[in-house]
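**Student:** Pasting the structures in now, so scroll down.
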Structure I
Amino acid sequence: MQTHQISVQELSQRLKAKECFFLLDVRNLDEYQVFNLGGHLLPLAELPQRITELPKDQPIIIYCRSGYRSQVALEFLQSVGFTQLSNLIGGVLAWQQAYGMDL
């Protein structure tokens, strides 16, 4: 199944343009508290139980620390019928490398 990957530069542009999408952070609370991109926190381990919190009618951009957990989340969401999904390449680490701690 094809997955869409999004760069931190593309996400930054979409955030600045105030595009309509759901930003999903699948990291743990402690990681989120250190730095986040303003996404809805839903840790990967809780995703199956909290899936009803996600919109099916808008694109979802998923991120984590490095891109691995968000890819796992994307594949799980695809398996249960979500279609408008993107994974942030490199996750928060790539964002911090490109922009530091700035949003």
Structure II
Amino acid sequence: MAVITISQNNFEKEVLQASEPVLLDFWASWCGPCKMFSPIVDEFAQENLGKVKVGKVNVDEEPDLAAQFGVMSIPTAIVFKDGKAIQTAIGVQPKAKLEEMVR
């Protein structure tokens, strides 16, 4: 599967210890814009398989992770490199913006 579910349990292994850049999509099931953004994230993940790890964080299930990174609005996309959050984009983003964020 191209997109992995990120939780407090696997965050360190999947994000902080990842050798490739990681794009995290912070979302919730009740969020309309998140539903618009999800297929964009999924397509981005498919096209960048093996180059970028893509994960989704459900803010209702993982409020501590959302708080840790100051996620106040969703959807929020955060790119991590070498275990550090390096870029954030809030709201629905075009795929080109996601490509730009991970370069």
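Bear in mind that the values in this text are calculations on the coordinates, not laboratory data. The shown structure was predicted, so the numbers you read here are calculated from the model rather than taken from an experiment. Cβ atoms are built from the backbone, for glycine too; each structure is taken alone.
**Student:** Have a look at I, II and say which one yields 1.8 for distance in nm of label points 7 Å out along Cα→Cβ at positions 18 and 34, as calculated.
**Tutor:** II
**Student:** Okay, moving on. Could you tell me which structure in I, II was used to calculate log10 I(q)/I(0) by the Debye sum over Cα atoms at q = 0.14, 0.16, 0.24, 0.30 Å⁻¹, for residues 10-57 alone as -0.36, -0.47, -0.88, -1.10?
**Tutor:** Label of the source structure: II.
**Student:** Which structure, out of I, II, was relative contact order in percent (Cα under 8 Å, 6 or more apart) calculated from, if the result is 34?
**Tutor:** Among I, II, the structure yielding 34 for relative contact order in percent (Cα under 8 Å, 6 or more apart) is I.
**Student:** Rank structures I, II by distance in nm of label points 7 Å out along Cα→Cβ at positions 50 and 74 and report only the one at the top, that is, the highest.
**Tutor:** II
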